[in-house]
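Only the coordinates and a few stated rules stand behind these numbers; no lab work does. Just so it is clear, the model here is predicted, and its values are computed rather than measured. Cβ atoms are built from the backbone, for glycine too; each structure is taken alone.
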Structure I
Amino acid sequence: MNIFTALKLFSNSLETRRKIINDPVYGFITIRHGFILELIDHPWFQRLRRIAQLGLSHLVYPGALHNRFQHAIGAMHLMQNAVDELRLKDQDISTEEEISLLSAVLLHDIGHGPFSHALEYSIANEMHHEHISSLMMQRLNEEFNGKLTMAIDIFNNRYHKKYFHQLVSSQLDMDRLDYLARDSFFSGVVEGQVGSERILKMLDVKDEQLVIEEKGIYSIEKFIVARRFMYWQVYLHKTVLSAEFMLVNALKRAKYLANQKVDLFCSPALRYFLYNNITADDFTRDPNALEQYAHLDDFDIAGALKVWQNHDDKVLSMLSAKIMKRELFKIELQKSEIDQSFIQSHIQRLMDKYQFTQEEAEYFVIHTRVDNRAYNSQNDAIRILMKDGSVRDAAEVSDHLNLAALNNVVEKFFVAYMR
């Protein structure tokens, strides 16, 4: 047997590989395609095992320790079920398109940084995870000799079958269906449970747009309401907000000290971003930036915080210690803007108590706003296929709940401060 024959046999064996994963949410998940297994085995994807799905939410919900690896696998599983269902309804989806859809949703979060969005708001400069995901997919496409080209087109909404992108990214995509079910399961917040199986059974395509059959409207209502509950009870829970903004401020302080040439304990990957002002453009110009990012995960941040508790800088040490010990800032939410005099009174209190400067005290008083819109029909409506063949917005069809009311943005202002 010559080397070319051996390589061909090896390639064929990869295409016929199968793997079963036992998932706590869906049970057994079958991975049907060898290329999908190659993606899962890649170190960049394996990194997602070390990226928490819900950031610091486990400080409120102790069970919420699942990771983005699990979520990506779950979203891929739902995509496979969606493809199977659409084929039963005479949608022509080739094997190549199927693998590309699975690849696109599998890699949709590959560019996520440590602890949810903390990195984006602290030591990074305009470095959003969606942009990084796109760049990482392009680099992987080079490594896999163009096998991800179609997946990237789907991900970026350039593929001619527009409903493919809707399956990956829309108000009723496989990403949202999985994270609601998974985050509800691990947090124990039962209000977030959704009937994803029934929703997938109701999927169809009309005029190249994803639609839900009319008899699935009640499942859609429950899905939208569940999303609203999960945002206010988990994702934007006030104690979670306190913890995550404390982490953001700790990283901001570390970045400030790094700019002052203060020596900080950190891993090589974290050091790269702390001691260099990396922008989104640097990822395009410098291949090393993406490599360094791919080595950065929750472990880098957690390990640094443990050591920073004993740093000479009192701002960094106090913030780090309070996160590690779960001594979180008191937080107050309200519908109107926070009075500036109230904010300054807390800043002054901390200046007097700890001999902080104004600048130092501001790290311990956090004030901003958060908002949530459960459903947005203006840019991306969930379409309901009526029995007469017409297609209508879910908010118009619903007769059980006023989904139109959930179309409004709910905005809350908060202040969090050290006690």
Structure II
Amino acid sequence: MSVVIEALRKVDWTGKHILVACSGGVDSMVLLHGLLELGFKPDVLHVNYGLRGADSDSDEQLVDRVARANGLNLQVFHCPVELTKQPGINLQDAARAFRRMHFQQWTAQSPNHVVVLAHHANDQVETFFLQLYRGSGTFGLGGMHSERGQLIRPFLEIEKADLINYATEKGVQWREDKSNATSNYLRNLFRNELLPALAKNQPDLTQHVLFFMGLLRQHQAVVNEQIREMSDRWKEKGELNCTDWLNWSEEEKVAFLYAIDFPLWTKNRFTELANGRTSSCFLVGINEVFKQDSLTIVSRQSTVDFPWDFKIEKIEILPIAFDKWTIYLDADRLSGELYLRIPQSDDRIDAVGMKGSQLVKAVLKDFGIPLNKRASFPVLSDGKMVLWLPGVKVGRSALADEHSSAILKVSMKPFI
């Protein structure tokens, strides 16, 4: 039996609604072919970043051709240029965020909606060395999980050579991304130069690293179990005991943040609150985290009441003229629901007319917003990006244009 088919059969697909992320490269085309061989009819998602001109379009055409030939539903998304090519933007991070947004839209439909990704053993080893290079702890060095939430990676124990062999034997069509042959990005440097040099003297390098990463993931499971009671309490009640937090190891703190889906920068804030620095209250999304009493840190949804007139409505076409109290957004480019909140300390906006992004607090200061009003100035967000500072700056990331099919008109003006 093919190692590809064997790996796919290890997954429990019962009741699953499958979405395959398919770039057109050999890994994802083999993944799609294998699922079809097993009788599945998955949906397919392809992202065209438009970064390689005609080659990007040819990738899309191949995926479209295969999907049509097999009667599959294909979703194609074209990544806006301003998300990947503006000064100050990390291309790989921006592309990853754009993909993740569409994955989340799929998985939000039900717990049985899963995204299947074609990451393989070589990707896993590259991830290990990248995380080691960046000084990551055990949670980073453990690498990707074969199943985590609604993401499934069935090929993590299969080497790329096996995928290429399968594609060759089965006549699977694929396209090579020529940019992978360059070492412009750190991952490509490891892939093309550093790891091959190490493997020359240690041909079993991949298997050795995979074994060690497996041990680290087992250790992660133990740590997760140690903090499970408190993470469950946080999810249910939004409460954390300060003594528990201060007694935890750094690993347990990181595991807790992973479990509650909080960014790692909040670790220092939790510690400051637990040590009595009540001014270190902070926002994550629409949730405010603060110290309730001497022993308890709590999270509550922010109840900031803005004295502004706020309206959202759907429209068919963009107007000819615009004003500073109205913004027009492409609903298909939003990461989540729109909501108003107060600024967070690390908020940034990729404003129209500006290079890269700038801190919101700096933008408000430069615009002349008084210090006593900056902390409560309304920020329009979609859960990921700051989209608008009403009357001040407009973000580029979700702006509607003449190609937008779902336009939201958002109006906001202070009461006089």
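What the table shows:
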{"item": "Computed 2.4 for distance in nm of label points 7 Å out along Cα→Cβ at positions 70 and 382 - originating structure among I, II", "result": "I"}
{"item": "Entry that produces -15000 once helix-only ellipticity at 222 nm (-39500 (n - 2.57) for each DSSP H run of 4 or more, over all residues; to 500) is calculated, selected from I, II", "result": "I"}
{"item": "Top of I, II by distance in nm of label points 7 Å out along Cα→Cβ at positions 142 and 182, largest first", "result": "II"}
{"item": "If mean count of other Cβ atoms within 10 Å over residues 22-29 is computed and equals 22.6, the structure in I, II", "result": "II"}
